[in-house]
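In the part that follows, the structures are each spelled out as structure tokens.
Nothing in this text is a laboratory measurement; each read-out follows from the coordinates by a stated rule. On a predicted model such as this, the values are computed, not experimentally measured, just so you know. Cβ atoms are built from the backbone, for glycine too; each structure is taken alone.
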Structure P
Amino acid sequence: MSNIRSVLADQIESGRVVIHGWLGSTEVLRVLRKSEIFILASEYEGFCISLIEAMANGCAPVVTDIRSGNKQLVKDGENGFIVPVGDIDAFVDRIKLLDSDRESLSQTRTGAWETGREYSVRRMVDNYVACFERAIEHARATPRTPDPSFPLMESCRSKYPLWLRRVKGKAKSFLHE
């Protein structure tokens, strides 16, 4: 980190670059909302939540071309930029492009924001609910028929009828209130 600070000393002193270090979640959101570009120079990532958060807060991402996550979210030249792993010059070129062409920066940030919105908690909950509703509808429309090749284990079968199990469940929840 000290090497980065020394290389960027002039930009840090002028206020063009800020290295924040470790931040709490509310501080992260505050910083993202004030930022224009998000850099992710990883050699490996899974599905990167910080990238989604940055995009949802309008940061133009400049990310590495890795096998997982980044390319599912970032469309090169549309809502961000994808550069080869380890290619510092490519990172610099994309950042300079965004800095010098404010219209391109604005369009990229808008595209990133629109992509980030697709991953909101509300939208994911709605998708899960819709998935469960479709599964229930399908199960009701096409009830499972017993398959003698795969009999249920006796321990999985209740000796009590469904209506009685439901009454038991209601009684338990009433007792715990």
Structure Q
Amino acid sequence: MTTLIETISAWAIPFLIGFIPIYGWLKGVKVYQTFVEGAQEGFRMAVQMIPFLVGILVALNIFETSGALDAVIHFLSLPLHYLGVPASVVPLLLVRPLSGGAALGITTGLLHRYGPDSFTGRLASTLQSSTDTTFYVITLYFGSVAIKKIRYALTVALIGDLAGFVAAVYICHQLFR
């Protein structure tokens, strides 16, 4: 069975890369022209996103450099400790909704310091994969299509992040403690 799964895994991407253009061609789609038009649209969208990307990166840098991030981490460490969240994971809880790159850096640091098989390493890995970069996604995607009223989307996204955090902590305590 393992050999079958490995074979399918090895051939899945090459199959799709070959199958999709051939299927489109058989259906009468001008595959190359459609690809080029999609690439042009993607490039235009990327250029439109640059100001929003710069804005969120500057805001994140100001939040971290000003010491506000450290103050919030210090404030939340004790209550979260009583809920079974190690203080070393608190920065990941706060940074993950803001920046995927920064969260990955924190996770990498936690894995190097505590090890991937430690409770902290497993919790950090689970948190990294169970939540999203909410503010980054909303800023980038909503801003690029000029949506200004994001209140409900942000509220629901943050509730989803909270649910991901709670579920990750609960599951890690059930499986790894």
Structure R
Amino acid sequence: MAPTSPYQPSLLRLLHGAMVVLVPLAWLSGAVVYSNLDGRWLPLPVQLPGDWIEIHGSIGVLLWPLALLFALVAFSLGRHKLRQPANATALIGLGLAVGSGKLMQEDWLREGRLDHVVYHLHLLAWLLIAAALLWHVEAVLRRGGRSLAGSMFSPTLRANDHPRLWLDQLTRPFQKR
């Protein structure tokens, strides 16, 4: 009997794909913002012209609703996968980054007001996401190799995993039995 290849639910794959694009963009644009306007603890060799706070904030605006939906999927379809510390840490880092980003005011950095607790939480989330993503990728490769990693990018759909069934998939774990 041939081993079956891993399969990830289509909604998880779609949202994970969006996270794979948006989180690195947010992280990199945040690095430019930090380098241009702060750089106290970790001088980065990136100084780029432009209004990077606006760019970073725009990415955050796109990330906010997707992160909420991704968390809902993680707590419904993927609850058992959150027992893996790398997955849980990545989700915590994402939540901390998005939550603290929503609480920040963009004028703080422009005015040099770098002493806000929320800004420090946002910086902590920036570091946590970097570490968590490396840990997450390493854990996926260690557990399932390229087959597991590739399953997140597979276009295959099973009959019980069609987009019209996504709402039912999300609410099923919360329904009374």
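For which of the structures P, Q, R does the calculation of distance in nm of label points 7 Å out along Cα→Cβ at positions 53 and 165 return 4.1?
For distance in nm of label points 7 Å out along Cα→Cβ at positions 53 and 165, the value 4.1 is produced by structure P.
Work out volume of the Cα convex hull per residue in Å³ for each of structures P, Q, R, then name the structure with the largest result.
Going through P, Q, R one by one, volume of the Cα convex hull per residue in Å³ peaks for structure P.
Figure out for me which of the structures P, Q, R the number 4.2 belongs to, where distance in nm of label points 7 Å out along Cα→Cβ at positions 5 and 125 was derived from the coordinates.
Structure P accounts for this read-out.
Identify the structure, out of P, Q, R, from whose coordinates distance in nm of label points 7 Å out along Cα→Cβ at positions 37 and 93 was calculated to give 1.4. Before the final figure, lay out the partial values.
On the way: P: 1.4; Q: 5.0; R: 2.2.
Computed on structure P.
For relative contact order in percent (Cα under 8 Å, 6 or more apart), the calculated result is 16, so let me know which of P, Q, R that is.
P
Assuming -26000 is helix-only ellipticity at 222 nm (-39500 (n - 2.57) for each DSSP H run of 4 or more, over all residues; to 500) as calculated from a single structure, say which of P, Q, R it is.
Considering all the candidates, the number was obtained from Q.
Out of P, Q, R, which one gives 1.8 for distance in nm of label points 7 Å out along Cα→Cβ at positions 13 and 149 as computed from the coordinates? Mind showing how you got there, number by number?
Details: P: 7.6; Q: 4.3; R: 1.8.
It traces back to R.
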